[in-house]
Structure I
């Protein structure tokens, strides 16, 4: 394979990415597309830790994609360690406490990152504290963090968090516009 994770991800990631945060911005289909793009690496024996923050893990789509490539879906999906936080407090606990204990060096995907932080039942101040704690937790664990930010309108008072994520990223791929925009640091 030409690329350690996937040739489709080469605009965002170098062949052997250094630990750090790599952000991809895209439409609602981003999480599914990203999972499909990782399948060649999974077939080649790579493992992935997937934090399904947006409750958007598309196992059926991944199975169909694997079958279309002539692969056994169970083999592909067995290489993904899936965890699903249901609120931002659980996400922070996973990133800062649980994941460091379970992590075995594999890349970590955080899919559909922002909906948990946009929950209006959590104050802007509290969500901001948790957002900062999650970023600190990601920096502390020397993983390759693949953070998928699905296009959404940020609620009032929470607009600065996407720019903050991007500022803390080693590279950014913007898949929202008519052309791919990359920003490597």
Structure II
């Protein structure tokens, strides 16, 4: 649960486009990029972020139980009883809407969802993949510059703090104000001022 490019890219894209999704509505509305897509409309962008974190969590689940125990509900339940972080992974996955896969997972489900490109786009937005992918070098350059500054240690400290929480799953992203968006009852996208 360190700084991963997908969720950071989604937030960066929102900021650079000058679009707003409350509570991520404190940044400059002047667009720095011209991207004509309804992916940045509030409901669509929120669902994109929800999907990204679901995939990250499913990959974590697979790393713990796959490939041999992903459908062993008894072992999974026992593991959750003894390890708060595993319990949180299970609660996070179970908190997703019904259109997402739920336990018990099989190999096909894991492969289908975990075999993702770096943008984690919902299927209906594959048509703009090339447009978004062309922005990735600019994003990575900005992210690299940010992580080489004095803010890197604060960013790592905040990520570590959230990684150790076991009540909720929070993904911290750089933002101009401290804000929090609930994606499910257990999943929060946390904007943090790293300056």
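Some observations on this one:
- For relative contact order in percent (Cα under 8 Å, 6 or more apart) computed as 34, the structure of I, II it came from: I
- Test item: distance in nm of label points 7 Å out along Cα→Cβ at positions 79 and 103 calculated as 1.0, pick one of I, II: II
- Structure responsible for 12.2, with mean count of other Cβ atoms within 10 Å over residues 31-38 calculated and labels I, II on offer: II
- Read-out distance in nm of label points 7 Å out along Cα→Cβ at positions 119 and 167, computed value 3.8, structure in I, II: II
- Structure (I, II) behind the derived value -16000 of helix-only ellipticity at 222 nm (-39500 (n - 2.57) for each DSSP H run of 4 or more, over all residues; to 500): II
- For 2.4 (distance in nm of label points 7 Å out along Cα→Cβ at positions 23 and 135, calculated) the corresponding structure among I, II: II
Bear in mind these aren't lab numbers, they're just calculated from the coordinates by the rules spelled out. Computed from a predicted model, the values in this text were never measured in an experiment. Cβ atoms are built from the backbone, for glycine too; each structure is taken alone.
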